[in-house]
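The numbers here are math on the coordinates, done by the rules we state, and not lab data. Source: prediction; values computed, not measured. Cβ atoms are built from the backbone, for glycine too; each structure is taken alone.
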Structure 1
């Protein structure tokens with residue numbers, strides 16, 4: 001049968017609920033009170049279905065944030081899809097302002113930043129693997145896409161999400177494996193239908209090009225010449241073609257810079273890597289000097305490299321399996337049950 005975890009702030013006394021809910025929400029968001037007089041409250045029911053998580057959540061008035069540091073620490077590289085049963089959400093999805101009301105479905109890229117506020121309500125959530133969703137969306141950004149209640153595609157997906165949530169507890173492993181691919185494809189295609197047509201003529205090829213370029217960037221972050229010119233030669237594409245492929249990211253030069261900064265953050269906070277000077281890290285990752293690196297690092301993370309090193313931490317690997325989120329919830333449930 002499906003592995004299921006239930007956590008709720010009702011399990012603990014009021015004085016502990018803020019801390020408990022922050023830990024429950026931690027894989028996804030940094031949660032804070034809606035106002036100074038509010039105690040964080042909520043519940044989450046999580047079911048692990050192979051490469052998906054399906055769950056129901058309740059919450060009171062709360063603020064949520066997921067900054068660049070939080071993204072790197074969590075290590076999640078998935079999509080979170082939520083059907084709002086009640087309550088509402090207003091937020092900023094990395095520059096895209098959204099408003100979500102009862103009956104709406106919205107999608108959140110867990111590799112992107114977010115800040116918003118939710119009014120008391122409940123949702124059904126599904127966490128989906130990136131690769132299948134990106135393929136259906138042809139590489140276009142789904143971060144902050146909202147399907148409004150009443151639209152035919154929203155009604156279809158709503159019925160499916162509710163049914164999946166209702167029957168998932170009784171599903172056998174063989175049933176999950178048989179259904180999972182079709183479920184992901186249905187949800188991904190429904191979301192992708194709401195995106196405007198891309199600028200490239202062949203979106204399937206654009207998705208392949210994007211993925212290959214990102215792989216080359218990640219493998220060559222220490223290469224001083226890494227940039228648009230090198231990538232144009234490597235993939236035999238024009239500057240305009242390359243830019244259009246990464247237009248939603250602000251262009252390929254920005255992608256290179258941000259991935260270098262992310263790599264530097266992971267090295268600075270990780271206790272497992274040999275200690276190198278900040279200047280050495282800056283030069284190794286293609287920055288012209290420590291002053292340029294300092295400005296770019298502070299702009300991205302809101303702190304200096306020295307402060308990041310002092311803060312420390314254990315950032316999770318980018319290929320971290322979603323099952324670890326479920327394990328985090330299960331472990332915390334055991335701790336609450338034992339207390």
Structure 2
């Protein structure tokens with residue numbers, strides 16, 4: 001549910017744009033309830049008759065195309081500057097964790113916001129009315145370090161590279177991505193129209209995958225890892241060594257933090273704190289099929305893909321990811337990292 005900005009809030013205009021957009025979507029969702037109910041019955045029947053996947057593929061294709069179109073045009077004509085810190089993350093891979101860490105480092109642990117998208121532009125968001133715009137100077141102007149964090153789910157070839165800017169690239173075990181994505185898309189986008197786990201796995205391991213196959217994203221940014229202005233991280237890094245990760249992020253960004261500031265950033269970016277302010281990271285119900293009451297930060301754990309995936313499905317995802325990396329000539333150490 002969209003909220004009203006507090007009195008004097010600097011980004012009240014962004015909050016109001018988001019509130020109007022989500023309110024309009026909520027009204028559309030109400031009008032669409034009979035259609036959603038009918039579609040759910042059709043999907044149930046398709047599962048019984050054995051054609052759920054082709055039906056879901058056809059139904060979901062426009063939504064996938066929506067993200068592709070947004071990514072295609074996101075950075076058109078934009079040249080990064082020394083003020084820019086890009087957080088480039090595959091979806092459901094620790095994006096908000098890395099983004100919040102970079103933002104709090106830039107703010108020396110004193111960053112304040114009502115919604116993360118007030119202060120961090122999500123440039124490839126399909127609906128730019130819900131986020132601060134890339135050309136809005138306020139996030140950089142008000143920053144204690146003069147740095148502005150930018151969120152993107154785009155593959156490397158769609159992100160403008162400049163040796164003056166900084167890039168934090170984050171990947172996660174694709175098995176965990178698929179599980180987390182299933183819960184997330186089942187709330188904010190697809191609601192009751194989320195398909196069976198089998199169909200979801202089949203979609204995510206196809207060329208039609210939302211945000212494109214995981215191995216394309218990973219291979220592209222892995223090839224950047226040796227550049228001095230690039231930090232390549234895994235979700236495991238964020239979880240296993242948060243303090244060390246904060247120091248690495250600060251080093252990349254050229255921000256000197258005191259020990260007290262590092263501890264403050266660690267507390268603000270802990271799972272417990274971010275879970276407590278989940279509403280500041282959740283984008284809201286952004287489709288007419290969404291299920292109200294979703295959450296952005298679910299469990300924060302890794303190695304738990306077995307909660308939803310069978311051993312055969314996990315093995316299939318591993319084999320698919322490794323084969324895709326091999327076809328692209330990437331030497332990303334998949335087996336050592338996620339196998």
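Here distance in nm of label points 7 Å out along Cα→Cβ at positions 17 and 257 was calculated and came to 2.9; which of the structures 1, 2 was it taken from?
Going label by label, the one that fits is 2.
Taking relative contact order in percent (Cα under 8 Å, 6 or more apart) for each of 1, 2, which is largest?
By relative contact order in percent (Cα under 8 Å, 6 or more apart), the leading structure of 1, 2 is 2.
One of 1, 2 was used to calculate distance in nm of label points 7 Å out along Cα→Cβ at positions 265 and 329, giving 2.5; which?
1
Once mean count of other Cβ atoms within 10 Å over residues 25-32 is calculated for all of 1, 2, which comes out largest?
Going through 1, 2 one by one, mean count of other Cβ atoms within 10 Å over residues 25-32 peaks for structure 1.
Compute mean count of other Cβ atoms within 10 Å over residues 57-64 for each of 1, 2 and report the one that scores greatest.
Structure 1 comes out on top.
For Rg/Rh (Cα atoms, Kirkwood Rh), which structure out of 1, 2 has the highest calculated value?
Result for Rg/Rh (Cα atoms, Kirkwood Rh) over 1, 2: largest is 1.
Looking at structures 1, 2, which one was Cα extents along the principal axes in Å, for residues 169-208 alone calculated from, given that it came out as 31, 20, 15?
Computed on structure 2.
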